[in-house]
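Just below sit the structures, each encoded as structure tokens.
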Structure I
Amino acid sequence: MPRTLPANLEKIVSRFKRKTDPKQKYQQLLWYANKLEPMVDSEKNANNKVHGCVSQVFITADYEAGKVTYHGDSDAQLVKGLVGLLITGLNGLSPAEILAIAPDFIEETGLNVSLTPSRANGFYNIFKMMQKKAKGFEVGLEASSNS
């Protein structure tokens, strides 16, 4: 059964698929890094820190009208690009939609081939942190509907 990705993520994957040169893929990542809105320093705290990344990575999530909105930052440009890619792909989705996504879509982009093992692992950890935050909203919803 072919899996389907949310529209924004599908668009990102196909954008990367069209780039055959690893250098072009890196330039695309840097474009996502530059698109990120600056993160407030006070949000760069232990609760928002992604563990298992060589560089400093922070992710926050807000929940409004059934949709999740992420913000993030990293002190490394390529990792910041990965954060930007994920934020662009996941913002505006419901917690259930986010939890239904498998991280293997990174393989379709071809980025996993050109990422160092520590960056590929970092990508996975960032993605898992975003899912964990989405799950927190979903659990909160279930708790409030049961009370």
Structure II
Amino acid sequence: MSYAGDLSPQEAWAKLEDGAILVDVRTEGEWAHIGVPDTAAAGDRRNDPLFIQWNLAGGIPNSQFVEQLKQQAAGTAGAELVFLCRSGARSIAAAVAATEAGFVSYNVLEGFEGEPDRHGERTVNGWKNRGLPTNLGKH
């Protein structure tokens, strides 16, 4: 594994309570229409989530991802980063890239929305379906 490891949503929350920083790598549209994690209850405001798109509109890879991460994570030296996407796929790629850039990086299994059920609805698991705090549609 080329990053620090995979975490369940509950394990990710415990990392945030210990001072890790959540990095949401979904798209602006996902943040606006599906919602974002609310990490305020995990600790002080210094570990507010970072919002950096792994892919831009149309699925185009964000060539500036690592640079944007370095800029947004400036001043958080030594903090572990916990990467989150919709289902846990983009966040793996982001955790690998961040690790290569020198960060201690984890991936959140299941992502924000989790797996689709037999009807295609994302109600099975994931951050929001496991009852972790969200600020739905308010980024």
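Throughout, read-outs are computed from the coordinates displayed, never taken from laboratory work. Everything quoted here is computed from the prediction, not taken from an experiment. Cβ atoms are built from the backbone, for glycine too; each structure is taken alone.
Using the calculated result -17500 for helix-only ellipticity at 222 nm (-39500 (n - 2.57) for each DSSP H run of 4 or more, over all residues; to 500), pick out the matching structure from I, II. Answer for the origin of the read-out: I. Figure out for me which of the structures I, II the number 13.7, 44 belongs to, where Rg and Dmax of the Cα atoms in Å, for residues 66-129 alone was derived from the coordinates. The read-out comes from structure II.
For the read-out distance in nm of label points 7 Å out along Cα→Cβ at positions 50 and 106, a value of 0.8 was computed from one structure; give its label from I, II. Corresponding structure: I.
For distance in nm of label points 7 Å out along Cα→Cβ at positions 18 and 114, which of the structures I, II scores highest? Top value of distance in nm of label points 7 Å out along Cα→Cβ at positions 18 and 114 goes to structure II. Taking relative contact order in percent (Cα under 8 Å, 6 or more apart) as the measure, the highest value among I, II is held by II.
If log10 I(q)/I(0) by the Debye sum over Cα atoms at q = 0.12 Å⁻¹ computes to -0.41, which of I, II did it come from? Derived from the structure labelled II.
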